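The structures considered in this document are given below.
Bear in mind that the values in this text are calculations on the coordinates, not laboratory data. The structure presented is a predicted model; accordingly, all values stated were derived computationally and were not measured. Cβ atoms are built from the backbone, for glycine too; each structure is taken alone.
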Structure I
Amino acid sequence: MSIFHLAYNVGDLDTARTFYGDLLGCTEGRSTGTWVDFDFFGHQISLHLGTPFVHEPTGKVGDHMVPMPHLGVLLQMDQWRVLADRLEAAGQDFVIAPTLRFEGQPGEQATMFLLDPFGNPIEFKGMRDLAGAFAT
């Protein structure tokens, strides 16, 4: 298995630590005064001080317009449900609240979209079988 790496900008590292570390449950890795790494569900994200990327809801997926660009991760359904419950209990605002899409079709998935405190869009997909990510 390969580990994906993505680096993007945030406005404040302490706020990022609270959101990614405390709320999402990601483990912090290396850091300096200008960036911090997190284990983002088995992948590496590097959050650097700077202007977050611009996004627009231009991606039509099923019945939803999703923010583009965005980053995301595919989780086993039980792991996704635990995260969705934690986010809902914390009062997290969603761009797309936890929902099931493509029910009964190849690629059936639960999804939720949210913005980090800096406006960066993140999608979390839940799948019963991660191999379904590539189903046609």
Structure II
Amino acid sequence: MTDSIATQLTQASKGLLFLSETDAPFEVIHWQTQGELTPAKLLQLTEHPPDAPVEIVSVDDFFAIATQEEDWHDQEERQTVQRFQNLVNTLKQNLSQLQVYRVGSIEIDVYIIGVTDCGGLAGLSTKLVET
């Protein structure tokens, strides 16, 4: 992964928390592996059990709530929405075949992964709690 992608993702996600029952930060991920990322390969790379449930959603669906400005948002909330919009744009500009993989249930590990120009896999991870 080029340092510029890592730097851009780090800067775009710095200080942002994905809101769920736990507010978790984002971490930049990079895997040198080549080829298509399948759910089985993801579970192997992330050291999850091979039978862990994996749900694949689009980036737009995953970030829909975080990137939607509402009339009732105050200035700080509007800035947060703009930062999430910037984060999604940064992901889309730097990574192709972008997908969101949700691993597990209730306590969910989220991997927002795409393919770099060099053919490696990169993106962000975070955690959700949904009860």
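In this comparison of I, II, the computed figure 58 for volume of the Cα convex hull per residue in Å³, for residues 7-46 alone is attributed to I. Looking across I, II, the calculation of distance in nm of label points 7 Å out along Cα→Cβ at positions 31 and 79 that yields 3.6 traces back to II. Suppose you compute distance in nm of label points 7 Å out along Cα→Cβ at positions 15 and 39 for every structure in I, II: which one lands on 3.8? Only structure II yields this read-out. Among candidates I, II, the computation of Kirkwood radius over Cα pairs in Å that gave 15.6 used structure I. Of the structures labelled I, II, which one yields 35 when relative contact order in percent (Cα under 8 Å, 6 or more apart) is computed from its coordinates? Matching structure: II. Supply the structure label, taken from I, II, corresponding to helix-only ellipticity at 222 nm (-39500 (n - 2.57) for each DSSP H run of 4 or more, over all residues; to 500) with the calculated value -9500. It traces back to II. When distance in nm of label points 7 Å out along Cα→Cβ at positions 55 and 87 is calculated for each of I, II, the greatest value falls to II.
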